[in-house]
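Just so it is clear, none of the values below were taken in a lab; they were calculated from the coordinates. None of the values given here were measured: they were computed from a predicted structure. Cβ atoms are built from the backbone, for glycine too; each structure is taken alone.
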Structure 1
Amino acid sequence: MRKLFIPVFASAFALGLASCTSCSGDKANNHKEAEGKGGVYMGGVMRLNEVEAFKSLNPIAVNENVGFHIGTQLFEGLVKFNQTDLSIEPAVAARWESNENQTEWTFHIRHGIMFHPDACFPDGKARAVTANDVKFCFDKLCTSDPNNAQFDVTLKDRVIGANEAFESSKAGKNMSVSGLKAVNDSTLIISLKSPFAGFLNIMAMPGCWIYPKEALDKYGLDLRIHPVGTGPFLMETVKEGEVLIMKRNPDYYGFDKDGNKLPYLDGIKYTFIREKKAEILEFKSGNLDMVYRLPVEIFHEIMGDLEHAKERKTDFQILNSPAFNTNYLGFNCISSTFNKKEVRLAFNYAIDRHKITDFTLQGEGSSADYGMVPYVDAFEKDGYNFKGLKGYTFDPAKAKELMKKAGFPDGKGFPKVTLQINSGGGNNILIAEVVQQMLKENLNVDVDINTVPFAEHIEQVQSGKSDFFRFAWFADYPDPETFLTLFYGKHVPTGATEKSFINYFRFKNARFDSLFAASFTEPDKAKRYGLLSQAEQVVLDEAPFMPIFYDENYSLEQLNVRNFPQNPLNYFDLSVVYLIPKDKMPKK
């Protein structure tokens with residue numbers, strides 16, 4: 001079993017740079033800082049592709065990777081991540097400070113920061129951002145809305161008055177969040193119920209991106225395709241599922257260390273080619289500047305280029321890094337099919353994860369032996385008890401005994417189930433077919449596979465319409481909590497078909513909730529991580545999901561791409577990326 005080792009430097013959670021192998025004679029480090037005033041090439045359009053269409057670019061509705069990637073270029077929060085090491089950097093806020101016990105945070109809004117020029121403003125011109133804009137967005141984040149997928153993972157249970165405002169809005173009453181105070185145009189104070197170690201990470205999440213009230217008033221539900229933010233790029237063209245074009249924001253506040261104005265690029269063009277093989281062909285033809293997540297079918301063909309780089313010269317470079325990403329199959333725990341934990345446990349013991357990673361995935365990723373939280377060296381050093389966790393081994397005999405205990409000896413009487421997966425993922429169908437075969441061989445359970453577009457998949461899973469489903473969870477920030485929040489009972493709505501935005505399993509367990517909630521207020525990181533690892537063991541004992549594998553990031557970049565390192569969150573900050581013109585490239 002391979003582990004994800006991410007080093008910690010000093011007291012900060014800093015992540016190692018992605019490895020980069022240049023498959024050409026150009027041995028320059030393509031991911032160092034920009035070369036300075038004379039070395040940065042301004043202009044050009046970065047061409048990227050996503051294999052799925054985005055669901056929404058409304059900040060409170062962003063809950064999938066495509067919307068996150070695109071939205072990060074258009075919006076910023078008070079703070080943002082550093083693309084290289086995922087440390088927190090100033091964004092809409094130029095600086096901040098907290099009181100001694102970190103329950104009151106004061107943010108100072110950057111002077112002269114502007115919203116994108118847009119028709120939502122009376123004269124169509126950009127206007128300055130104020131602390132009241134931030135308060136408006138955070139108040140909206142604490143409002144009940146069918147599209148609000150971010151409240152549960154951001155301000156809920158953390159900011160004073162957030163829960164009360166949310167509950168009040170359900171009755172149609174708009175209540176200002178008492179823990180949010182705009183002191184003046186440039187100062188915002190946020191008061192927390194208790195100290196929370198990951199608070200600044202929360203402030204960088206999509207739900208905390210800043211947009212103007214005028215945009216919501218003008219576009220309403222159509223805000224999902226009319227984003228107005230403060231980011232380095234602004235929207236120019238949207239043809240959903242086909243193409244999305246952004247252009248450089250001339251009012252962006254950023255400068256590099258040498259005084260060059262950011263962003264360097266003139267724009268970004270996203271296409272939405274659904275098939276990975278077709279995407280790779282476009283890349284090799286020079287029509288895309290970067291692709292990420294290589295399909296299994298051609299993984300070793302590409303890696304062969306890497307292994308023989310010294311003997312051969314090719315026209316691209318390969319980067320890889322660990323990923324904060326767990327791929328799993330989930331159960332709807334309140335469904336009649338999966339409401340017995342013995343059935344859920346039986347399914348877990350009936351599959352061979354190592355066979356899936358070694359043969360189906362051909363080594364692209366590692367088997368999910370621990371649970372939802374992938375092994376990270378830094379987590380263990382800080383107190384997360386990976387070695388003490390009892391996960392799932394491949395044990396067909398135990399699986400059969402559990403099914404018998406559940407009342408289905410040799411699978412008799414157990415209904416045929418449908419495993420719903422989303423289209424677009426290169427290995428989704430391969431894994432689903434192997435799991436289908438293993439469940440038939442080891443439990444005599446019949447499984448149908450239903451493949452649907454990602455937006456439909458999310459809708460059905462959140463609405464409780466799918467009892468058995470494929471998903472992957474990408475961490476929102478580098479902390480075990482962001483994985484375990486999926487199982488928090490307070491995220492489960494009261495109605496069986498009411499949308500459950502975070503806890504897709506509709507899993508409730510008092511012991512888990514107690515341990516998880518206790519971690520919120522524990523100031524000692526080792527003790528806090530100890531509580532979280534105990535909570536994960538509760539999840540493993542109850543089995544609301546089937547962990548399959550932990551991902552690794554592999555991407556391809558053209559040789560002229562600069563300052564675009566990988567990181568475990570797949571966080572892209574294209575404001576600092578630039579392209580060297582082909583005629584300026586070093587000779588091979």
Structure 2
Amino acid sequence: MNNKRLTGYPSIDKPWLKYYSEEQLNTHLPRCTMYEHIKKCNSDNFVRIALNYYGSEISYGTLFKSIDRVASALENMGIKKGDIVTVCMINSPETIYILFALNKIGAAANMVCGMDSDKAIKAHIKDADSNYIFVLDIFQNKIQEIIDDTSVLRVVVVRLTQGMTLINQIGTSILKGMKPLTIPNDKRFIGWKQFLSYSNGQSTTVHDADAPAVITYTGGTTGGSKGVLLSSSAVVAVAQQYILGEKELYRDSKWMQVLPLFIAYGVTCSLMIPLSVGMTLIVRIPMSDTITQLCKKFKPNHIMYSPAFWEKFSDDNETLDLSYFIAPITGGDILSEKAEQKIDAYLSKCGSPYMLMNGYGMTEVGAAVSVNYRHAFEFGSVGTPFVKNVVSAFDTETGKELPCGQEGEICIHTPSMMIGYLNNKEETENIIRRHEDNLLWVHSGDLGYISENGFIHIRGRLKRYMLCMVNGVAKKVFSLDIEKVFLSNASVEKCAVVPVADEKINQAPVIFIIPTKDATSKKNLEEDLRLFAEGHLEQIYRPVKYHFVQEFPLTKVGKTDYQKLEEMASNNTD
């Protein structure tokens with residue numbers, strides 16, 4: 001195709017398309033349900049191992065038999081097309097069976113995090129109008145506390161160790177103290193085996209690709225969590241676009257499923273991609289292993305973790321052979337250039353043929369819209385858009401599209417766009433807007449730009465700013481502008497800036513700093529950094545308070561928890 005940039009506007013020129021072949025450009029995305037898609041992709045692959053869960057190896061043939069058995073039990077228990085069933089579980093074979101079985105019969109899975117508060121779980125159940133819940137035994141007490149305030153008819157309790165081999169069950173019980181819990185003495189609660197007894201081997205197969213398939217919740221790192229309705233077609237679109245762009249996906253590869261299935265990425269990428277290809281999916285309890293431990297034990301070809309975990313991996317600096325890596329992936333949080341250089345240097349030292357593949361997305365678009373492939377890579381970026389996606393930057397005041405290289409709000413037009421927020425029309429219309437081109441675009445809330453070569457560069461969140469009064473005029477001071485300056489200082493390994501209330505200027509910046517190893521022993525580090533700020537930042541950008549910490553608080557999915565940092569700043573604690 002013609003690589004010449006004609007207009008300078010990303011949505012028109014689509015400069016990223018030069019990295020795709022004519023065949024890739026002309027490929028149509030499948031129009032089917034999640035269940036139908038993986039079943040079709042593996043029609044000749046029933047013998048290969050699909051899931052490896054703590055010693056248990058489950059073939060693709062067994063996987064589909066288990067899904068069909070669960071689907072039959074669901075229908076005979078009373079669940080039907082259009083129902084929303086709450087799944088309060090983490091990674092396990094049973095979670096995967098339930099997710100695809102619900103999809104098979106046309107019901108939607110409301111993927112709720114069991115670590116959330118009782119109040120949040122109850123709100124998610126009531127908003128979804130769920131009558132049925134699947135819950136891990138370790139979370140059953142939370143359901144027991146709130147069930148009388150809901151319309152729940154039946155709760156199926158699944159043991160965390162249910163799918164493990166006997167030796168792993170014993171080891172988990174002894175070493176980690178995770179002993180099976182007694183099911184509550186309540187007729188609404190039943191165990192997994194009793195649930196399976198409902199199955200008669202027969203179940204419906206629904207073919208509606210556009211119906212709600214999964215509800216996952218936004219991270220809430222800078223605001224309230226919202227339920228995101230994703231259709232099967234959206235989930236399949238994410239997986240298939242990644243597969244179209246990645247040239248090294250093989251059935252004999254191993255993919256680590258370490259991110260929780262209650263987040264969008266866990267379903268759309270870490271589940272659907274490997275199962276669509278026909279790989280072996282190594283299923284682990286989320287965040288229970290370090291990357292080093294996983295590499296030593298499994299030698300995975302594909303693994304995704306947030307930047308904080310990759311930084312810890314490189315800091316550990318163990319001598320490893322990573323020549324088997326095909327895709328070390330990251331995303332979901334800001335990755336500084338300093339951190340990216342450090343991680344890449346470590347990967348190279350260990351023989352990885354791939355550098356860190358930084359990607360980009362959000363729950364509202366199925367978790368992923370771009371990634372840095374080995375054959376299409378730009379340092380400091382979050383990659384090129386997937387082949388059917390259009391991504392551009394728009395002026396935050398006028399709403400006009402900006403040319404390549406100019407910074408604005410990143411907006412996304414994609415076949416993986418959410419149906420909408422659950423029971424929240426106002427917020428849905430706020431984030432999905434029709435532009436002058438008559439297309440619907442998702443407004444990300446992220447600041448960034450598209451380079452001339454079609455790569456997306458993210459600078460930070462629109463919401464991560466302070467409103468500071470200067471001579472009676474409100475000025476937006478973006479946290480990332482301050483962070484980037486401090487990251488250029490040799491004594492600063494990582495930093496995060498949050499606002500605190502200020503009587504004089506309304507809001508003022510407070511900085512949390514993780515010093516480099518060489519700087520931790522400096523007696524006058526704060527004084528040195530204050531002098532550095534005076535020389536590099538205008539008065540309004542200079543932090544009023546410095547906190548030195550060893551690590552940042554993280555959300556349940558491994559992102560920097562800015563809300564917690566704001567609380568710490570307000571309480572004047574480290």
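Observations, loosely collected:
- Structures 1, 2, by relative contact order in percent (Cα under 8 Å, 6 or more apart): label with the highest value: 1
- Source structure (of 1, 2) for mean count of other Cβ atoms within 10 Å over residues 239-246, computed value 15.8: 1
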